[in-house]
Each structure stands twice: as structure tokens, then as C-alpha cells.
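Some structures to go through are shown next.
None of the figures in this text is laboratory data; all of them are computed from the coordinates on show. All figures in this text were calculated on a predicted structure; none of them were measured in a lab. Cβ atoms are built from the backbone, for glycine too; each structure is taken alone.
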Structure P
Amino acid sequence: MSAYYARPAVRILPSYWLVVGTYSLWLRLCGRISLKTAAWSMSALYYWFHIPGSFNWYVPALLAFYLLSPLFFRMFRRSGHPLALVLAAFPVSYGLYRLSIALELNYMEDFLYRIPTFSLGALPGAV
């Protein structure tokens, strides 16, 4: 399992740190972000804690999907109807989105709307 997580980390994080580090350094030198915000951006956790002025939502969401992949694969393999699970991802995703509004977590919209797409893409790899 650790090898599963190591491969995407080795593939994604060096490029991410290079781009985000360079961009954050530039913003820091221009006085547009604090050192704390730059550190949050480098951590890829900023999206989940909604740190203003941080980099972008995409890579933290991608890493979360990598973390969720084994769970999705296990659910698909145990289910007698994996396509039904993919179809269920649509209302579940929408429900989570509506809940995020009530909890004032609207910034998670980008991630929540991609759950069905992720589950559809994971389906062929799991069956």
C-alpha cells in the first residue's frame, strides 16, 4: 500500500513544489503573501483549511483522490453492482456540496463536483 502512495507522490510533488515554490517566492517578494501563506501553499494542505491567498485547489484535490482510491477500488470490487456505485456518486456529491454550503465550506465545490468523475474513471481500474 505504501508503494501505491509513493509513486504518485514522487511523480507529482517535486513538480508541484517547484512551481508553487517559485510562484510563492515571487508573491512573497512582491509583498502579496506572508511567509506563513507561502508555507501553507507548499504543504498542499491549504485547500482543506481554506487559507486565503494560497496557491490553487487542483493538486490538493488530486492528492485527496489518490488517498481515496483504495477505498473506491475496495467498494467497487466488493459490490455486485459497481456501476450503481458510480451512479450513486452523483447525488452523494451533490448532497455533500449542499452540506458544504450549510457548513460554509463553499470553497470545496471544485473538489466535491469531481467525485462522480473520479468514481467513473476509477471504475475500469477496479473491475
Structure Q
Amino acid sequence: MITVELARALRDAGLRWHPDTGDRFVIDKAGVDDDVYTVSEMTVERHDHPTGTVLGFNGTTEWALDSVTADESLWLPREDQLRTLLGPAFVSLTAGCTVTATIDGEHREFTDPDAAEAYGAALLAYIEASLA
């Protein structure tokens, strides 16, 4: 799983989240960003309103929470989601968790002990290069 810091950097670079079943997130506020939640029809349900998306906590799972807006939440994309978001820029993942991606016409490598972190770093570089 990617770190909150990398998730925040991806969001700040322009990655947008449209909550879906199975997505993981934290509440993006100091002191409460340690607990990871999963969007699920049983415990955390997405409610779309004209003013935005609200994540509603059902039952007693999180008794102190009623709901938070998607804007108050920070998406922690999974490894498969990060690979999909890289799209055609993705070249390979090798042993040792090295992701190779084509960014600005060049193959670049991103290595981390966690494959999701390597994918996230590659995606961040890809997004930043596309904005430049």
C-alpha cells in the first residue's frame, strides 16, 4: 500500500478520485489519517449528490463517524490501480520492484521495496511531466 505522503503528492499533482467499491482511503486530517478505510456496500458507502460525493459510514463499524466528503478523504490507490493509471507509459515491473515507464519519450526506472510505491512514484513523475 502506498504511503499517505505519496497519495497526497499524487492528489496535489492532479490525480482525481471517483470512489468505487474496494477503494482504500484515509480521512485527510492530522491525527486521524492512520486508519485506513475501504469503500464497501456494507461499511462505507458512496453517496453521490449534486454538491459532491459523500462517504457514509454504516452500522457500528465506525460508530463515531457519520460521513465525510470525498474532498476530506485521501485515496490510497492499489498497485493494480496505479498500473492502470500509468496506461501506455507502463513498460515493465521487474524483480526487486523496479517499475519502468516511458516519460517524455525516455525509459525511467522507479525502485522501491514495495511495488505499489514504485508504481506510485512512476505515476507521479508521469503526471508532473504531462503538466510541464
Next on the checklist: Ranked on distance in nm of label points 7 Å out along Cα→Cβ at positions 30 and 78, which label among P, Q comes first with the largest value?
Outcome noted: P
Item to check | Given -8000 for helix-only ellipticity at 222 nm (-39500 (n - 2.57) for each DSSP H run of 4 or more, over all residues; to 500), calculated: source structure among P, Q | outcome: Q
Checklist entry - Given structures P, Q, which gives the highest value for relative contact order in percent (Cα under 8 Å, 6 or more apart)? => result Q
Checklist outcome for this item: Working back from 2.7 (distance in nm of label points 7 Å out along Cα→Cβ at positions 6 and 54, computed), options P, Q, answer is structure P
Checklist entry - Thinking of P, Q, which structure, once semi-axes √(5λ) of the Cα gyration tensor in Å is computed, gives back 31, 19, 9? => result P
Checklist entry - Looking at structures P, Q, which one was distance in nm of label points 7 Å out along Cα→Cβ at positions 38 and 94 calculated from, given that it came out as 4.5? => result P
